[in-house]
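Several structures are given next for inspection.
Nothing in this text is a laboratory measurement; each read-out follows from the coordinates by a stated rule. Keep in mind that what you see is a predicted model, and the values were worked out from it rather than measured. Cβ atoms are built from the backbone, for glycine too; each structure is taken alone.
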Structure P
């Protein structure tokens, strides 16, 4: 990361950390651990500095008192637009929400990373939540990142969902095929 990008990241991280202060994940970790993990997945997938900062900010409008003006200040118009697309608003329609995310490469990458991290962490959630999360992922997010089907399979196995019920299969060449 170039020095300027590193400074932008540190400022964005400090802002997101402040806004998520006092929030915790289901497993008890400080909430900021999730946006940081999502940002790392985005980085590993080749996301640029804007995508990485979008990952740090992806839950701010939905889960904190952060404003669009603050996101614009610590980010830029592209980051704000992607965060807006990633924010579920009251009365949202899932099909419209997912279609909008699919229209923006940054939002698409961040949502994939977000879903992947949540799938990997969902083992600490109750069975009802895990079951809902498996089926919601299958219905809407299965193709967002190549690792998602495997993470869905792992979470489904924690629930004893018969793998035959899942709409994809494991091929010998270690790729997932959607049925």
Structure Q
């Protein structure tokens, strides 16, 4: 009697029993999870501080292009070439109504007044060039002012557009005098 108990303890599942268990588990899985989409990483909403980096990581970005927003920066468009038509930008947008500035020849702030697109006022237009640069701008919304540099530096937030202008001029002077050391 003791020998048969040992035999029962060592006895495992047969191959057919294992196949049936696998079949039932897979059937329950496919019936239960059919049509369920697992969370994919959602793209970040565009803000003045992540605008350039988000656009450069966008699959539509092919080295150059133009980004444009209308309707108080609530609807945006992208085109990959100057000849191409604008396509709607589908990712989330968290831009507030913006005032956009550039510097004139005398390093004074000049507000940019854009044309209209689809009979709506354009509030932002940024060009991205093949050499990796973009249009340098100062953006201002109710939360502050933001300097968007032309090249590799990250955008920065300032309390006022004058502070952003001073930073822009200082950085421009550093770059223009970089050759003085040779």
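Quick notes on this one:
- Origin of the value -18500, where helix-only ellipticity at 222 nm (-39500 (n - 2.57) for each DSSP H run of 4 or more, over all residues; to 500) was derived from one of P, Q: P
- Looking across P, Q, the calculation of log10 I(q)/I(0) by the Debye sum over Cα atoms at q = 0.15, 0.22 Å⁻¹, for residues 55-158 alone that yields -0.65, -1.18 traces back to P.
- For 0.70 (FRET efficiency 1/(1 + (r/R0)^6) of positions 63 and 151 (r between Cβ atoms, R0 = 25 Å, to 0.05), calculated) the corresponding structure among P, Q: P
- Structure responsible for 297, with volume of the Cα convex hull per residue in Å³ calculated and labels P, Q on offer: Q
- Mean count of other Cβ atoms within 10 Å over residues 47-54 derived as 18.8 - corresponding label from P, Q: Q
- Parent structure of the calculated result 3.7, given that distance in nm of label points 7 Å out along Cα→Cβ at positions 71 and 127 is the read-out and P, Q the choices: P
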